[in-house]
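Asker: Structures follow.
Rule-based calculations on the coordinates, nothing more; no lab input. No experiment lies behind these values; they were computed from the predicted model shown. Cβ atoms are built from the backbone, for glycine too; each structure is taken alone.
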Structure 1
């Protein structure tokens, strides 16, 4: 029996969403390489997905969805260039470089890394590098990136515009840097990959806790970067950190998509082999930011039970991190660790000492305060803090978790 109209539309929608997660970055990278125009590449990639929304529910899914999208985006780019007299030379280059119809997006490491290194060029501010990579490599929307940065969407629109204009005006090349340039460029790339991973591991907005496509892509690109720079211990440390987090993924969310807090997770579902292999890589690593963060993750991942967690060591490691990479979020995490190691009263005092100016829109600050107040038995204050955290939360799973905690302390 054939599919009905509703089933066909649903199949097409699922295929398009899957293709967007998988193919956005390769398509954009290929079009930038083809045309040299970032805005044109993103616009034509977007046009291809819009076309898919129009055609696939009517015509059915193509045999090669990735190739269909690449061909549609490339044809759109070439048509745009052909119609622009100012871009005639670009059109001739694109026409000569055109591939066979239905060719799948390139998976060459050079295309992907070229895009990342261009996004992370030192001529751009760190904020612009990360934002541009989240947009061009990760395919996040501007509103998603704005939430990740705790800024207004209008601010992020301007930031992305300025970054692309800077790339155009400075003629920043779309290529993997020469080997003698790589070391000075890799720190920015690692920061970008880590933020992409974090957005995938715990999404800043939407209905789901995780965006598996982003965290998987960050690990894949970091692995490729490690192959390109095999002597970089910081790349290895970042991969170790990602592995330790990702190995616990299966227990973090229940069957309804709700968050399972660390103390209630079924540790039998953690990938113990992957954890042991990652933790072993920490031996002898230099004391860099990602090595310290990986050591913190290892404390959690190697503890047999929640009660066996070495919170004293975790608090000490966060103290080291405040010296290497200080930030209000690091201070917040250190306060939480102190609250677990020395008691909630000590943790609350540490929270009160944080300059929270940049964390006004950060829901995990009032959530941490609520948890410590709850443990101290100061229920009215905890209730207010939970409500403040719920108002700030933009991820629906976070809201549901906080609402459950609020209901628990509201019960007689």
Structure 2
């Protein structure tokens, strides 16, 4: 996607409203993971260094348009950003309205203003509950919400001269602050993070160095089915792990005990394996698994080797040591790696070995490595090897949508280069 970026326009003396993805985990007022905040710093610094006034906007959590609540306030994020930058970050009490317009007018070049959570307004997401309405009323309600959403976008756009979208993690959402706002601004461009995300993912899908290897894990096939269908014809090899692997095992006729399984997708799993054969794509499933007699870190464990069935009452929790070796060997031969989803229940230490082994193998490879998805990113951060990966995507859902071949509304709305 060839879009104009923040580097393509003159920002000197101008006001910039920038959508960031500061939807970060906060516990007791403390930010637990600052990955997304740090990822936006290059664009923030770039804008401030060019003597522009910067207005930041983001969502946090899912307040569902209930208005201000302390739990979902961006105040802790503003304070944290201020410490990271060593630069004052003023905090607004809302994101639209006369008071915010006044603050934006007074904002001087080189200064930063953080708007309050955009999702405190129902117009941000533009969702309307039509259950119980007749068809005519439902249509009227949707039309009314669309008008309100456009009005919110218009108010946000009026705060500045230029709109920058650096929120790749929200680019798959057609919200007021991610998409509709672009209709009302003089310029709508990608930030440095957004541009980097699109370049890495675009190159990996459209013109990768080969062999191209995809590693797809996570709990369920249902969340990754569209990705698998898109990737199988494009990749040279596909590694499947995590909870979703057990549906494939059952599709092959193996007993999986009480392992996670989506029975309604067993035939889909069979078709996926056939698709791999038809495309000449190597699909690798685990050859051994760590099983436990309970979903607990202190459970009894045993190794189940192919083609043995899992005993009744036992469940798969991680890939086994034989699988480590096979997967690691395949990873070492790849020139480009796309990884989305952990290979086991890495949140519990006894079942993190498989995912950590993959982290080490990817880090040690010479391949261009792209890691996306919240859990796999968390695993890489936990491994301490994040700096060894070529690119860690900040967008779980957006990265999946991109790999599925879907248009990202937040990207499509930006000015073409």
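Asker: Looking at distance in nm of label points 7 Å out along Cα→Cβ at positions 240 and 264, point out which structure of 1, 2 has the largest value.
Answerer: For this comparison of distance in nm of label points 7 Å out along Cα→Cβ at positions 240 and 264, the top structure is 1.
Asker: Taking -22500 as the value of helix-only ellipticity at 222 nm (-39500 (n - 2.57) for each DSSP H run of 4 or more, over all residues; to 500) derived from one of the structures shown (1, 2), identify that structure.
Answerer: Source structure: 1.
Asker: Computing Rg and Dmax of the Cα atoms in Å, for residues 184-223 alone gives 15.5, 44 for which of 1, 2?
Answerer: The read-out comes from structure 2.
Asker: Looking at structures 1, 2, which one was Kirkwood radius over Cα pairs in Å, for residues 72-119 alone calculated from, given that it came out as 12.2?
Answerer: 1
Asker: In terms of distance in nm of label points 7 Å out along Cα→Cβ at positions 32 and 288, which of structures 1, 2 is highest?
Answerer: 2
Asker: So, one more: Who wins on relative contact order in percent (Cα under 8 Å, 6 or more apart) among 1, 2, i.e. which is largest?
Answerer: Once relative contact order in percent (Cα under 8 Å, 6 or more apart) is tallied for 1, 2, the winner is 2.
Asker: From 1, 2, which structure was mean count of other Cβ atoms within 10 Å over residues 136-143 = 21.2 calculated on?
Answerer: Value 21.2 for mean count of other Cβ atoms within 10 Å over residues 136-143 corresponds to 1 out of 1, 2.
Asker: Who wins on distance in nm of label points 7 Å out along Cα→Cβ at positions 192 and 328 among 1, 2, i.e. which is largest?
Answerer: Largest calculated value belongs to 2.
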